[in-house]
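Given below, in the form of structure tokens, are the structures.
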Structure 1
Amino acid sequence: MIQLKTIEEIRLMRDAAQLVSKTLGMLAKEIKPGVTTKYLDNLAYQFIKDHGAEPAFLGYGGFPNSLCMSPNEQVVHGIPNDTPLRDGDVISVDCGTYLNGFVGDHAYTFEVGEVAPETKKLLQVTKESLYKGIAQCIRGKRIGDISYAVQEHAEKHGYGVVRELVGHGVGRVMHEDPQVPNYGRKGSGKVIKDGLVIAIEPMVNLGTEKVKFHNDGWTVTTLDNKPSAHFEHDVAVVHGKPVLLSTFQYIYDALGIQSNEEEAFHFDF
């Protein structure tokens with residue numbers, strides 16, 4: 001059952017999501033060749049604790065770390081380790097916080113050093129598809145409208161859209177109803193209402209959409225071992241329109257990136 005949120009609850013959720021955003025912004029300057037994902041995970045753990053919150057991923061379903069860190073062909077749920085990042089890698093960093101009774105959960109795929117042009121384009125298109133989906137979070141539309149928008153944009157560039165993993169509702173627990181696939185039909189699925197809060201998270205592959213689930217119970221890779229990209233925002237429907245609870249702006253400030261991509265989805269409530 002979908003748990004619609006009050007304005008007061010959405011404000012608390014924004015605090016949790018913004019702490020994730022700040023954590024990713026802190027990590028942005030640390031992600032470079034030679035750094036290990038375990039080192040980055042330790043930084044995130046301490047940062048989240050120092051801000052009065054708990055890492056929402058740590059121990060969730062038995063997950064051993066605070067961050068899911070998924071380089072290159074890993075799609076999601078990668079476990080931090082002692083392998084140094086290399087020039088030309090890309091890495092999805094997925095982070096969650098538990099603050100004031102609510103979960104924040106979002107992700108960004110970072111470039112490590114100089115990345116191949118075809119991989120840079122994959123990241124750009126995947127992020128564009130995220131905002132295409134967010135734009136469909138309008139009262140009276142349906143979840144399938146979000147799914148279709150993501151799929152249509154990614155597939156017109158020839159990329160594979162992962163089927164087995166989806167976005168989701170978020171609130172007092174990490175995963176709530178409804179599921180939010182990154183593929184689907186216009187006009188299908190649950191009706192979007194005020195108070196809906198969801199994590200939209202396109203997972204898009206350079207090659208095939210097919211994936212492999214590994215024996216560690218977490219790691220998911222592309223079947224053809226080509227790179228994958230993953231971007232995620234927490235989005236609420238307020239006064240009939242989508243509003244971002246999370247932001248990439250802390251990342252952009254750290255990296256010196258100029259962007260107005262979020263302007264349409266920020267307003268006071």
Structure 2
Amino acid sequence: MDLTLLAMLVVMLMAIGAFAGVLAGLLGVGGGIVLVPSFFYAFKALGYDGPQLMQICLATSLATIIVTSVRSVLSHNKKGAVDWEILRTWAPGIAVGAVLGMLTVASLRSSTLQGIFGGLAFVIGLYMGFGRSEWRLGQAMPKGPLRIALSPAVGFLSVLMGIGGGSFGVPLMSLYNTAIHRAVATAAGFGVIIAVPSVIGFLMVQIDPAHRPPFTVGAVNLPAFGLIIMMTLLTAPLGVRLAHAMDPKPLKRVFAFFLILVALNMLRKTIWA
């Protein structure tokens with residue numbers, strides 16, 4: 001790989017990390033929902049296209065989520081915001097779903113994963129844009145058979161998208177009458193449970209050397225992982241300050257619209273590939 005291409009990759013990844021960090025701090029949006037399509041377009045623009053490109057994007061995104069989720073859940077725990085009872089009882093099912101998700105991703109082609117990401121991102125975008133805080137499915141988080149069914153689904157769907165616990169966990173907990181700050185804090189714990197077992201599996205996935213970016217171990221690209229972590233840790237506090245200086249609700253709707261466009265573009269590429 002020549003130095004010019006390497007420099008371009010570094011600059012692209014730093015910009016992606018900075019953007020993801022600001023959004024995470026400003027809107028409380030998990031980085032993965034931004035990182036996966038950003039990785040996809042960046043790697044593809046630099047010539048790394050192939051049937052396993054989405055696997056690299058998903059795995060690398062999940063690797064960054066290990067660090068950001070641990071940092072987030074420790075920070076929330078200092079304020080007593082984490083619901084450890086929900087985390088403890090939902091963790092086994094989420095972990096099982098995450099492993100099943102990793103095995104599914106490893107067996108699918110990039111074009112199929114694009115379609116899955118596009119479809120799920122479209123649904124998340126609609127919920128972000130049009131969902132209402134007063135919507136309820138119940139007064140407390142489900143137990144018994146419903147928890148047994150829902151907890152693996154959270155882990156499975158999150159790995160299929162390369163995201164942490166926020167995009168599915170926060171709406172789920174909110175719909176079951178969990179206060180939003182408590183849902184966000186607890187979902188950070190979901191992110192750790194989702195990312196750790198899936199990334200361990202992704203490190204053992206075989207990627208064709210002809211189609212993988214340099215310094216990729218299994219399906220995890222190490223330079224992308226390091227640069228994204230560095231930039232998100234730097235820029236997330238900026239996003240938090242911006243959130244306190246302005247009303248983030250209109251911006252959240254704008255981001256929802258942006259996410260829907262990204263999702264539709266992914267679906268278009270899948271249909272007309």
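Please treat every number below as a calculation from the coordinates, not as lab data. Owing to the predicted nature of the structure, the values given are computational and were not obtained by experimental measurement. Cβ atoms are built from the backbone, for glycine too; each structure is taken alone.
Could you tell me which structure in 1, 2 was used to calculate mean projected area of the Cα convex hull in nm², for residues 193-256 alone as 6.5?
2
Taking relative contact order in percent (Cα under 8 Å, 6 or more apart) as the criterion, which structure among 1, 2 has the greatest value?
2
For which of the structures 1, 2 does the calculation of Rg and Dmax of the Cα atoms in Å, for residues 9-112 alone return 15.9, 47?
Derived from 2, not from the others.
Name the one structure among 1, 2 that semi-axes √(5λ) of the Cα gyration tensor in Å of 28, 21, 18 was derived from.
For semi-axes √(5λ) of the Cα gyration tensor in Å, the value 28, 21, 18 is produced by structure 2.
Here FRET efficiency 1/(1 + (r/R0)^6) of positions 57 and 185 (r between Cβ atoms, R0 = 30 Å, to 0.05) has been calculated and equals 0.40, so which of 1, 2 was it run on?
Answer by label: 1.
So if we calculate distance in nm of label points 7 Å out along Cα→Cβ at positions 169 and 225 for every structure here (1, 2), which label has the highest result?
1
When distance in nm of label points 7 Å out along Cα→Cβ at positions 89 and 161 is computed for each of 1, 2, which one produces 2.4?
Source structure: 2.
Mean count of other Cβ atoms within 10 Å over residues 177-184 computed as 16.9: which structure among 1, 2?
Corresponding structure: 2.
Suppose you compute helix-only ellipticity at 222 nm (-39500 (n - 2.57) for each DSSP H run of 4 or more, over all residues; to 500) for every structure in 1, 2: which one lands on -9000?
The read-out comes from structure 1.
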